[in-house]
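Peer 1: Structures incoming, each one as structure tokens.
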Structure P
């Protein structure tokens, strides 16, 4: 008979505070499989730590989002936000589903073209675009969202030199009733700067105004600000038609929809507080439909949704490498997943689940990564079961930004696999090796061995 695991006796302080809606008890269920594949077998085959992407979840969530908007508005186009996750395999799943590409740099623009996206289906955003990058976008008939008057003047000059009419949209910042207001990007609506930019473009016959764009922020946990944004952009579109007899092709609401992750310091989990796609769609489409925009010239509604479409599809699998007691007696569990792998741990309390059955015994615990840095904290406070060295864990909702903001710092970045809709695993990015890092280094002759 297998020897039972020893559990040391413990005395827990009972506080006199009122229980929250979930009561005083914390329950855990092990997460032993992802899309039918055993976590332990995945780690055995591909190593630990390991990024896992579920193609099935991507397609299911995309379908939910698309249905929410297309049932409420006749012209809808999604554009996948490359900065959220630019691994080619991930991008191609979204493109197969019909999404365009939304990019914010020349690098991402090249990525989109590598993935077979034509210029006419690329939206080029961002505060900095070089003359060379703008020239490429103009030649490709991509949609360029201008961020400043200096960029507008540069595009006007390039249009004359290239003898080609660029497709331009105006990025607009506005007061949507939330704090903080993102006023860094684009032209302000309230002070008239946006109207001036629109007017300058429409008076310049070398440039075509195609759309209006606003991205009000990130992780917006309410739907009403999008309704305010859509109303103001619609009002601007009506003014354009009235003064210049010009109908814009699209209104781009940007991204910022919240995922179901829980922000640090939040009382309730994100699964309870995050608006649904239906909530966002109601706010946006109602504002457009109720506006004074000519029904015969309804603009296409473009959505640059990123985080909300991919977060739930990502997991990081890891292994416990040690346990110890801190100076105050608190338990510390060290895993092989660090903040260099899980950048979003700086603002999310990620759900962390044991990957094997475990004892109901729990303790207040801090989960650390393996880095020789005091900031390498995955969860500062979590009531967690006792895990032993070699046990495995699953960190959920890691699909957004962790594969673009990850760092090659102290340790190598591990493999990324995608589980297809039939349950087959595929390596979509190999793990780094020493050669991956030093291949770009150059050693002066006097330091040669």
Structure Q
């Protein structure tokens, strides 16, 4: 089930929140949460519910065993990572191996919904037990709730176990928390349905469905996809955070205006924050972090980015995407002194507004292009068409042809979406809620009505990160 389905908005979520309000006993609420989470997952991917249940059992058992015998931790990692690799990369590997070993028949394995996220949730729990940050649970229920927690099980944000452990013991739910959570949920839903779903029409028409395109049209498609990608994932995260607020769970923030980053490293500190924190705590620091010299730091950073690429997808394009990001971060660190000396010679102030704008646009250009080539253009032909267009070897720009695609009408929406990326709107919205709550709620109700109309009219697309 997806958050932007009418079944979820009009039926599932009201029932769950209603049961939480009516049932005051903490133990009953715990049972409701576990049952509703398993039902939520089953409605989205019933055929793979057993994988989630299996991983819950493995996580619980290894948590207990690793606490008593730390030598079992590598065995646990092999087990969980092995499960992830079989489901996520099994089909890709057999298809390619069959080209060399003709006796090997390729087989198709459907990837369980959210497996990339709930395996990382499992790793977070057992790793924290291994490092002595938490005690292994003797009760299976809180571990099961942690892995299957329906607001985050499919696409995050990735929570730490302490959040669910504390919430499991005591839940603070009141009218204010429900109202605030509902407001956050509607904002996230609006980001997904009004912006991401509509811009998907543009990026798909230009980058997927065409055998040729021009430079201007290709650039339009790249920018549209980048804005779509942000509102798609940020919208999901905001909906998850809003649901958490309704039931008293503090789900961590996942985005911090990433398209206003002045470097690639800053960009990755602001984009998918909980995934970055996961890699930092469970990969980068255990590898030595920056404690073993500059060269080792660059190697560790590269390993993290490569693993991140592999986590996102099973093709070499994702690995290359990780390598390129890692190289940009390394080059920026190595050449930092050189850049500073050049600025001094040219008398360029690092705080100059135009120079900050230049750094932001440079970072966005790199990430927008990488995202379009890897996450949207999934075939060699699609990438070739876009590459030729952006290197001015594509077709000529034609207004008539553009009208045929039907993408010009989305340009005002794209411009509005870009305007709302600016972090100043967040401050303005908070001021509006504080000084005129009624007006803010009226705006949200209008947005909710627009979202429902768009969903009913057939304007629906799955969340991008459901594919990872």
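Peer 1: For which of the structures P, Q does the calculation of Cα extents along the principal axes in Å return 64, 57, 56?
Peer 2: Q
Peer 1: With FRET efficiency 1/(1 + (r/R0)^6) of positions 201 and 249 (r between Cβ atoms, R0 = 25 Å, to 0.05) computed per structure, which member of P, Q shows the largest figure?
Peer 2: For this comparison of FRET efficiency 1/(1 + (r/R0)^6) of positions 201 and 249 (r between Cβ atoms, R0 = 25 Å, to 0.05), the top structure is P.
Peer 1: Please state which of the structures P, Q yields 2.9 when distance in nm of label points 7 Å out along Cα→Cβ at positions 257 and 417 is computed from it. Please list the in-between numbers first.
Peer 2: On the way: P: 2.9; Q: 2.0.
Clearly, the read-out refers to P.
Peer 1: The value -8000 for helix-only ellipticity at 222 nm (-39500 (n - 2.57) for each DSSP H run of 4 or more, over all residues; to 500) was derived from one model only; which of P, Q is it?
Peer 2: Source structure for this number: P.
Values in this text are rule-based calculations from the coordinates and carry no lab data. What you are looking at is a predicted structure, and each value in this text was computed from that prediction instead of being measured. Cβ atoms are built from the backbone, for glycine too; each structure is taken alone.
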